[in-house]
1. Among the shown structures P, Q, from which was the value -9000 of helix-only ellipticity at 222 nm (-39500 (n - 2.57) for each DSSP H run of 4 or more, over all residues; to 500) calculated?
2. If FRET efficiency 1/(1 + (r/R0)^6) of positions 10 and 90 (r between Cβ atoms, R0 = 25 Å, to 0.05) is computed to be 0.30, which of P, Q is the source?
3. Check the numbers for relative contact order in percent (Cα under 8 Å, 6 or more apart) across P, Q and tell me which is largest.
4. To test your reading of the models, identify which of P, Q gives 16.9 for mean count of other Cβ atoms within 10 Å over residues 18-25 when calculated.
5. Quick check on the output: 3.6 is distance in nm of label points 7 Å out along Cα→Cβ at positions 106 and 130, derived from one of P, Q. Which one produced it?
6. Check the numbers for distance in nm of label points 7 Å out along Cα→Cβ at positions 82 and 138 across P, Q and tell me which is largest.
7. Taking Rg/Rh (Cα atoms, Kirkwood Rh), for residues 58-145 alone as the criterion, which structure among P, Q has the greatest value?
8. Suppose you compute mean count of other Cβ atoms within 10 Å over residues 2-9 for every structure in P, Q: which one lands on 8.0?
Structure P
Amino acid sequence: MQEKMKQYIRSVPDFPKPGINFYDITTLLSDKEGFRLALDEMAEYVRSVQAEKIVAVEARGFVFGGALADRLHLGLVPVRKPGKLPYRSISEEYSLEYGVDKVEIHADAIGAKERVVIVDDLIATGGTLKAVCNLVERLGGEVAGISAVIDLSFLPWREKLADYDVNCLVSFDSE
């Protein structure tokens, strides 16, 4: 499955800056078979952990999260950058390589003990996803799992997300 999925993902050297190899999912999204295959695999995982909602991370996580929520007849909860949600929200700050960032979720988006799967396109350092896990747990929800298309296995996300069940469709082990 990994090799088949890799054929749909374009590698763009030196983007967004020299020395970075960007794994581009737009080629996966634009291919009807590739996109369907990714959603099939992610949906199987979401079903297996008996999720009640999908929590999607801005912005590329919205593409997969929205499609999965519709396909599985689940609610969709968006996690956004600060100031983008119209109602009362809670936020979580996390560290970046150089500085900090923050994500927000509506304060009433997840009920007590509600099982969710957090969906994004890629796992790199794990900082964003750990912050989202913290938000879900602060609202009383349970992180049933995390699902992403791409795992950048050469980056140190495993320690941050060690307490969670993580499902990735394809792994890249070098920059």
Structure Q
Amino acid sequence: MDAILADIFPTSHIGYPVIFARFVGAILLGGIIGFEREAKNRPAGLKTHIMVALAAAVFAIISIESINSPALASENFRSDPLRVIEAVTAGVAFLAAGTIVLSRGEVHGITTGASLWLAGAIGLCLGFGHWIIGFAAVVAGIGILSVVGLMEGRLGVKGGMHIDEGEASSVHPKDG
């Protein structure tokens, strides 16, 4: 029984209270970006941004814990935390691409895709313990979404990018 409990609660390099604090931080900061997207009725909102930020934090934390795991402590093992960042970036980019749609000659969802990418970066910040960078990214992201959104509203700029018919067929050819 002791072996099972030791396996469930292994020694942590970071410490479980800090891990849980990082999770909560990722949830809250991802939620701030997600709330803004949700308020604007965008395809990826509060839950999606929270999940992206939390998942990125989990990947960062598990990479730190893996690097410091006695099971991987050998001269033959070389750790590379940048691979975690690359993997999270690629995975979030895949999700973000799913929010981008072409409808009636206009591209929509690029900003939401970018905000998902930012949520992933914020989750990585918190997962690796860089709280100040994560907070600064949220402030900058919300500032950009709000200020530029207000400017677009005042200038009468409509969301979405227009694509001419010829360009639309090359971007998304019609079937048959």
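None of the figures in this text is laboratory data; all of them are computed from the coordinates on show. Since the structure is predicted, the reported quantities are computational estimates derived from the model, not experimental observations. Cβ atoms are built from the backbone, for glycine too; each structure is taken alone.
1. Numbers: P: -9000; Q: -23000.
Considering all the candidates, the number was obtained from P.
2. Working: P: 0.10; Q: 0.30.
It was calculated from structure Q.
3. Working: P: 20; Q: 25.
Comparing P, Q by relative contact order in percent (Cα under 8 Å, 6 or more apart), the maximum is at Q.
4. Numbers: P: 13.0; Q: 16.9.
Checking each candidate, the match is Q.
5. Working: P: 2.9; Q: 3.6.
Working through the options, I get structure Q.
6. On the way: P: 1.2; Q: 2.9.
Comparing P, Q by distance in nm of label points 7 Å out along Cα→Cβ at positions 82 and 138, the maximum is at Q.
7. On the way: P: 0.94; Q: 1.12.
Ranking P, Q on Rg/Rh (Cα atoms, Kirkwood Rh), for residues 58-145 alone, first place is Q.
8. Details: P: 14.6; Q: 8.0.
Going through each structure in turn, the value belongs to Q.
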